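Enquirer: These are the structures in question, set out in turn.
Please treat every number below as a calculation from the coordinates, not as lab data. Please read these numbers as outputs of a predicted model, since none were measured by experiment. Cβ atoms are built from the backbone, for glycine too; each structure is taken alone.
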Structure I
Amino acid sequence: MPRILVFQHVAAEPLGTLDPLIRRRGHRIRFVNLEREPDAQPQVDRYRGLIVLGGPMNVDDQAERPHLRTELRVIEAMLKQGKPVLGICLGAQLLAHALGAPVRRHPVTEIGWHRLQLTDAGRADPVLAPLTNDAPVFQWHGQSFSIPDGAQHLARTETCEPQAFRWGTNAYGLQFHLEMDAPLIERWLQNPLYREELDALHGETGAATIQSMTSEHIAGMQQHADAVFNGFLDLVGRPQRIYTLPSREWV
């Protein structure tokens with residue numbers, strides 16, 4: 001039975017709808033909550049895939065949060081072994097950084113629902129194509145990554161060009177949150193730290209607007225999300241392909 005390693009940074013950002021989907025597929029999940037286990041050193045040989053979730057910290061917080069360096073080393077090790085990797089939001093930024101791409105403050109904070117535009121590569125991608133063009137997806141980020149050299153740029157929004165990429169055949173970075181359901185979105189809206197970030201937008205996007213749009217879009221996104229996540233899980237357990245990556249010191 002394939003085992004999947006999951007890096008979780010805070011309790012507020014779980015696997016969401018991806019959790020029961022993984023379990024229905026028969027995969028075993030090993031959670032490492034790095035907020036609680038900052039000194040954890042997972043042995044990647046035990047796992048057939050890696051999922052790195054989001055969190056309120058940033059890639060450049062490595063001095064204050066040294067577990068981020070551990071995550072980068074684990075991501076690199078999984079890529080070298082040719083194992084599937086999925087990064088969501090912060091996880092996508094860590095994946096991009098591991099591949100040598102910069103991560104920086106984005107000029108526009110994206111919170112709430114935004115329509116995703118697939119690139120030609122995205123429309124042809126076996127994992128992301130089920131999203132279809134112009135699909136509404138849920139966002140909550142103020143940082144963004146650049147597309148790593150050699151990666152396929154898969155999706156954009158009107159306010160953020162680098163929304164998704166694929167590196168090799170089975171490593172995916174998604175800036176947006178397909179794993180959300182309505183209760184989890186409401187949980188974020190009631191979280192004081194997250195609400196502070198939302199309120200800092202000075203009414204550009206309010207909680208009431210997000211709640212209304214969630215009622216309209218959540219069912220459609222979840223259908224797309226199941227197809228996308230199933231496509232990624234199909235990659236877990238396939239024959240491994242070994243990639244050569246440059247050695248790095250994480251800073």
Structure II
Amino acid sequence: MTFPARELLADWDAQQSAYIAHREARFTAVLDVLAMLYGDGFHVLDLGCGPGSFSLRLLERFPNARITAVDLDPLLLTLARHALVEYRERIQFIHADIAAPDWSAAIPGAPQAVVSSTAIHWLLPEQQVVLYRTLAGLLDDGGVLINADHQRFTSRHPRQKALAEQHDHHTQQQAFAQGALDWDAWFTQALRWPPLKALQQAREQRFSGRPAPFPTSIAVQLALLDQAGFSETGTLWQFLDDYAVAGWK
């Protein structure tokens with residue numbers, strides 16, 4: 001039985017935008033930077049690609065780009081393969097755990113860019129620095145890593161922390177009132193389709209027992225990138241606690 005992959009991806013985007021108010025602006029900022037750096041033809045690694053949101057935007061924006069998309073979640077990766085099937089000549093999907101030490105062995109060649117969206121924060125900080133060291137070695141000379149993710153304010157920034165929490169609450173209330181699904185409701189919808197339902201147990205096994213990381217701040221992220229060996233680091237885009245952070249090899 002087939003399933004409506006693009007519809008599920010569109011619903012995923014609406015669900016994610018309920019939690020990330022300016023998600024589309026964040027994507028656009030990253031795409032604009034990649035365009036300035038590489039034009040429309042380059043190899044980019046999409047880490048934690050999920051159902052293919054970032055990969056789809058890359059494929060649409062850059063007609064000569066080649067994408068390698070990596071994720072651990074078998075359900076979301078299957079959805080991505082179906083949702084982006086028209087681009088199958090330019091995208092390769094790899095099922096791998098970016099927290100594992102040997103995950104990068106399957107990556108073909110040295111990408112010019114690595115991107116990630118709302119994924120790396122699921123790793124423990126000590127796993128993140130190992131990942132960043134791996135990416136610093138994997139990237140082509142002069143290549144860039146751009147991580148679009150939440151970097152939470154700490155108790156040292158109480159006013160900014162309160163603003164971010166207030167804005168998140170308002171964004172979610174507004175999005176859900178307009179019909180966006182929340183995280184659990186989206187998965188309930190996806191599991192109505194037998195090909196995805198068949199992957200539920202495997203998905204649960206993949207994530208069982210993984211420790212929950214504590215949030216990190218932008219200062220921690222920049223320090224981890226510096227520690228991993230990136231020659232230049234910085235913030236490309238920010239709205240409250242939502243960032244696009246870059247590290248150049």
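Enquirer: Given 21.1 as the derived value for mean count of other Cβ atoms within 10 Å over residues 116-123, which of the supplied structures I, II does it correspond to?
Expert: The read-out comes from structure II.
Enquirer: Then there is this: Please state which of the structures I, II yields -14000 when helix-only ellipticity at 222 nm (-39500 (n - 2.57) for each DSSP H run of 4 or more, over all residues; to 500) is computed from it.
Expert: The value was obtained from structure II.
Enquirer: When distance in nm of label points 7 Å out along Cα→Cβ at positions 20 and 180 is calculated, the result is 1.1; to which of the structures I, II does this value belong?
Expert: II
Enquirer: Hey, another quick one. Determine which structure produced the value 1.7 for distance in nm of label points 7 Å out along Cα→Cβ at positions 76 and 228, calculated from the coordinates; the candidates are I, II.
Expert: It traces back to II.
Enquirer: In addition: Upon calculation of distance in nm of label points 7 Å out along Cα→Cβ at positions 4 and 236 from the atomic coordinates, which of the structures I, II produces 3.3?
Expert: That value comes from structure II.
Enquirer: From I, II, which structure was relative contact order in percent (Cα under 8 Å, 6 or more apart) = 24 calculated on?
Expert: Answer for the origin of the read-out: II.
Enquirer: Given a value of 2.4 for distance in nm of label points 7 Å out along Cα→Cβ at positions 36 and 196, calculated from one of I, II, which structure does it belong to?
Expert: That value comes from structure I.
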